[in-house]
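A.B. asks: Following are the structures in question.
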Structure I
Amino acid sequence: MFAMAQGLTDVTSAVDHLLLGVADLDRGIKWVQERVGVRAAVGGVHPGAGTRNALLSLGAGHYLEIIAPDPAQPDANDERHLRDLTGPRLITFAVTARDIDSISTKARKAGLEVSGPHEGSRRLPSGATLHWRTLRVRNDMGAGAIQPVPFFIQWSPESPHPSSNSPTGAILESLEFEHPDPVRLASIFEALGLEGRVSARRDVRIRAEVESPNGRLSLT
C-alpha cells in the first residue's frame, strides 16, 4: 500500500462526484437501488457527448453519477467506452476545484499535460441549466473504461451543487485505488495536490466504501 506525503488533500474529501458507468441507465438505477437502498433521480442528458445520467447524494459536497449512453444520440462518440461495459463499474471521479485555472497552471508546472478548462452544461428536467468548467489530465494510466486519474470540476456560482438536491441516504466513507504501477499513480496524485491510497494489482480498479441504508458496502 502506498500513500503520499503530508500536506496534501485527502482524495476522499476532495471528491466532487464518482462516475458509475453502465451500458443502460434504467438498469444502472435499479442496480444501485438494490445495493445502496436509495433510488437515484434522473439528471438529464449531455448533448454532443452521447450520455445521460442519474444522481444520488453521497453526503455534503459529494454525489454519485450513474452515467450511460443516451439512446437518442446513437452516433455520438463513446469516449468512456460505456457500451463495452458488461456490468456497472466505477470508471473515474471528479475533484472539486475552487480555482480551476490555478490548478491548470500547477499541473503544467509539474510536467502534466492537461486539457481545458472547458465549459460544460446540462439541462435539468425542471428546465433550469447547470453550468461548470472541467479540466482533464491526459495520461496513460487507464484501462478500458476505467480512468483512475481524476478530472477537476468547478461549478458556476449560480448552479446548485447536485449533492444538495439529489436523493439522500448514502455517505462516501473512503476511496482507494488498485493499479499495476501504484508508485506512478500515487506520484500523479501528489503532483495534483492529492493524497491517494494505492495498492498493487494486475487490474486497474477504483473502490469506494459507502455507508448506506443497506449497511456499509463497496462499489468498484
Structure II
Amino acid sequence: MTTTRHIDDLLNELHALLLEMSDRVDEQLSGAINALVARDAELAQVIVRRDDIIDELEMKVDEQCERILALHQPVAIDLRMIIFAVKINVDLERIGDLSKNVAKAAPVIFKAPGLLDAVHIQEMADESRDMLRLVHESFVSRDRLLARKVLARDRHVDRIYDENTAALLEYGRSHPEHLDAVAKMIITNRGLERISDHAKNIAESVVFLIEGLDIRHRRDPVSR
C-alpha cells in the first residue's frame, strides 16, 4: 500500500507540473498575440524573456517522468500517463518557443504599414489559442470527445494559413521595400499554423491517455 500511495503522489505531482506548464504556455501565446496586434514592443520583449520559465518546467516534467520510471514499475495505465506526459511536454515546449518567435518578430513587422491589416492573423491566432485552451480543458476533465473535436479545428487554421500566405506574397510584390517585415510575417504565419498542429498533437495524446488508442494518421478521428 505504501508503494501504491507513493507512485500516486508522484503521478499527481506530474499532473500538476503539466497543468502549470500548459497555463504558462497559454500565457505566452496570449501575450505574444496581444503584443503583435497591439503593436506593443515592450510586451513583446517581456514574452521573449519569459520563455526561460517554460524551459525550466520542461526539464522538471522530464525529471519527474525519469524519477517515476527509476523508482517504480508502473502498471499499464500509469505507464500511459508517463508516455502522455513525455509527448505533450515536447509539444508544449515547442508552442512556447513558437510564441517567443512571434514576439521576437513583432517589432520588425510593426515597421511595415498595413502589413498586419493585409492578413487574418487575429482570427488565426484566436483559433490556435482556442484549440490550446480546449485541449487543456479536455485533459483536466478527461473528456475524450472534447479532445476529438479539437482535431477538426486544425483544418480551419490551415485554410487561414493558405489565405495569409497568398496575401503576404501579394504584399511583398507591392512593397519590396518591406521585404524584411514580410519575411517575419511569413514566419509568424507559419508559427501560428504550427501551434495549431501542436495543439492537435496534444489532443491526440489526450485520446491516447483516456482510451489507450493511438489515433495519429487516421483520417476521421472525430467521427469514431
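Here, each number is a calculation from the coordinates, and none is a lab measurement. The structure presented is a predicted model; accordingly, all values stated were derived computationally and were not measured. Cβ atoms are built from the backbone, for glycine too; each structure is taken alone.
A.B. asks: Give the label, chosen from I, II, of the structure having the highest value of distance in nm of label points 7 Å out along Cα→Cβ at positions 108 and 164.
C.D. replies: Working: I: 3.2; II: 1.6.
When distance in nm of label points 7 Å out along Cα→Cβ at positions 108 and 164 is calculated for I, II, structure I comes out on top.
A.B. asks: Consider the structures I, II: one of them gives 42, 36, 33 for Cα extents along the principal axes in Å as calculated from the coordinates. Say which. Could the numbers behind the result be given before it?
C.D. replies: Values: I: 42, 36, 33; II: 70, 39, 22.
Clearly, the read-out refers to I.
A.B. asks: While we're looking at this one, here's another question. To which of I, II does the computed value 22.8 (mean count of other Cβ atoms within 10 Å over residues 188-195) belong? Don't jump to the answer; show the numbers that get you there.
C.D. replies: Details: I: 20.0; II: 22.8.
It was calculated from structure II.
A.B. asks: With distance in nm of label points 7 Å out along Cα→Cβ at positions 12 and 196 as the yardstick, tell me which of I, II scores highest. Intermediate values should be presented prior to the final figure.
C.D. replies: Working: I: 1.6; II: 3.9.
By distance in nm of label points 7 Å out along Cα→Cβ at positions 12 and 196, the leading structure of I, II is II.
A.B. asks: Looking at structures I, II, which one was helix-only ellipticity at 222 nm (-39500 (n - 2.57) for each DSSP H run of 4 or more, over all residues; to 500) calculated from, given that it came out as -4500? Write down the numbers at each step before the final one.
C.D. replies: Numbers: I: -4500; II: -29500.
Derived from the structure labelled I.
A.B. asks: Given that Cα Rg over 2.2 N^0.38 Å, for residues 76-155 alone, derived from a single structure, equals 1.23, which label among I, II identifies that structure? Numbers along the way, then the final one.
C.D. replies: Working: I: 1.23; II: 1.41.
Attributed to the structure labelled I.
A.B. asks: While we're on this one: Rank structures I, II by mean count of other Cβ atoms within 10 Å over residues 60-67 and report only the one at the top, that is, the highest. Please list the in-between numbers first.
C.D. replies: Numbers: I: 22.5; II: 16.1.
Comparing I, II, the top value of mean count of other Cβ atoms within 10 Å over residues 60-67 belongs to I.
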